[in-house]
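Values in this text are rule-based calculations from the coordinates and carry no lab data. Nothing here was measured: the structure is a model prediction, and the numbers come from that model. Cβ atoms are built from the backbone, for glycine too; each structure is taken alone.
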Structure P
Amino acid sequence: MKKLFLGLVIGFVASSSVMAQKAKTNVANEAVASINGVKLPASRLEEVLTYYQQEGGLVTPDIKARMLDDLMIKEVIFQEVTKTGLIKKPESQARLEMAKKNAAVEIWWQNYLQAHPVAESDIRAEYEFLVKASQEPRNKKEYNVSQIVVTTENQARELLKELDRGAVFEVLAKKSSIHKDSVEQGGLLGWALPVQLLDPLGNTVVSLGKGRVSSAPIQTSYGWHILRLNDVRDYVLPSYDQLKAQIRTNLLIKKRNQAFSELMTRYKVVKF
């Protein structure tokens, strides 16, 4: 009788598991919208929201609605360029190939992040580092910095000459900087303590006057930098809860850059 009862329990658990999996699959396959009869599955929206969360975003009903709107717009445009034949043009095919590679980058990154997540302990350790650093005299002030990064010293010196002739820093940064995380913002790095910058850069910003540009290029492992000090203020360390999201974002950027650099070393890369 006990064996029969155990068998019934196991059978019920197995059946429940299968039913739950089917229910999960059905939910994933449910449509959240339809464009000219083409259904957008719930799984596609969930993928976008999951990626948004992995990048440090907080999913709210408003964000979810905006993400759905974005998916619908993309589907409408895709159908439009397919119907008009625009998608078949050679230049369109080249852009699609680039988009395919960009998608591959994000797929690889999400997979890497699942295996190497930013843990709560990582965020806590970074905060403790800031607590200790904020007690050092040179970190009593926080600096708002912009930069232009190029590959050679000659390039940097030519840009400095352009700035001396009245060129706009942000315009030159967008045109010439190789620093991907700041180029779209016209070179803006934002607020940072000297200790959060590479040593040559941290030492330079503390000696710059507000609104001034570094008089000579500064070399780091990333290239040659031109710095501008936008503003300076007294630094008061926010609480852990206030900084947690920002620290996580910074750690994600750092982890991503390190992951890309490590991957590059495993391939034979030749520049021409």
Structure Q
Amino acid sequence: MSELIDCINNLSAKDIIKSAAKTANGVPFYLQTSGLGGFVAEYQAVYDVFSVKPPAAIAAAQNIMVAGLVDGGYWAGLDWFYDAGSYAEADVLINWVNPGTYTLTKNGVITWVQNTGVTSNGTTGYYNTNCNFGDGGSYNFVQNDAMVFCYIRTNVSETKLEYGVLGTGDTYVIPTSAGNATLRINDDTNLLIAHADSRGFWSGTRTGVNKNLFRNGATLGNINTASTGVVNLPMFLLAWNNAGAPGLYSNRQVSIWGAGKVSTMNQPAIYNLIQAYMTAKGVQV
């Protein structure tokens, strides 16, 4: 008996937790960031509407990412966040920021790979965000304080778009085409930067007249050019929305999209949180 007591006394708290303690959702609470008893509320709202609950390790990684975005003050500045590398294909459509709003509509042929991402067939496949930043409503994304980001897993050089809307004040990114990356965000002028690899976490931002393109949390380049408006059309993903018609369908694999305001964001911090989630799933680039 004394030997057993000595053994127990020598166990660390983490050892005990690993062996015994789990919350109702099956995730050991030492893996969670929300304290003893569950996920952070913002992730719990997403978890509750998943059509298929992910395994405990993936749920824990998702919770950690969301908790970090919440704690940093970034989550409140987003209008939408989509995880295309979901555990179930139906759950690609969920807007994590506020489930039930801006639910994606899938169109055409899109190939989904579990825990990894989605790829258009290049001719018909795209998503409609059903979110129109130019309709006069209340959004975090506004004309002179705006950000759109995406995580791309494949290196494809082409004049095609991972997201976009065309009009008076275009918004889109071309990660690489003919050795250059291109950004427009609420304007009609290209920010053109020499870059030959489309993989990574891309973030296009606008603060007043300053337009900046980031990759993996570091700036690739910026330019001062006045905004010209916010297009009165919903943004499409894996293509652009040109007067209601999709075009320039991407052939790259995308894992995550998000949009909101940039004024409360820290680009390296957001990249690190998303990259840690991708790494936890083993699909980082």
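When FRET efficiency 1/(1 + (r/R0)^6) of positions 111 and 175 (r between Cβ atoms, R0 = 25 Å, to 0.05) is calculated for each of structures P, Q, structure Q gives the greatest result. Look at mean projected area of the Cα convex hull in nm² for each of P, Q: the largest one is in P.
Taking volume of the Cα convex hull per residue in Å³, for residues 95-150 alone as the measure, the highest value among P, Q is held by P. Using relative contact order in percent (Cα under 8 Å, 6 or more apart) as the calculated read-out, with 17 as its value, let me know the right label among P, Q. This value belongs to structure P. Please state which of the structures P, Q yields 0.70 when FRET efficiency 1/(1 + (r/R0)^6) of positions 79 and 263 (r between Cβ atoms, R0 = 41 Å, to 0.05) is computed from it. Among P, Q, the structure yielding 0.70 for FRET efficiency 1/(1 + (r/R0)^6) of positions 79 and 263 (r between Cβ atoms, R0 = 41 Å, to 0.05) is P.
Suppose you compute semi-axes √(5λ) of the Cα gyration tensor in Å, for residues 119-246 alone for every structure in P, Q: which one lands on 28, 15, 13? So the calculation was done on P.
Quick one: helix-only ellipticity at 222 nm (-39500 (n - 2.57) for each DSSP H run of 4 or more, over all residues; to 500) came out at -19500 when computed from one of P, Q, so which one is it? Here the read-out was taken from P.
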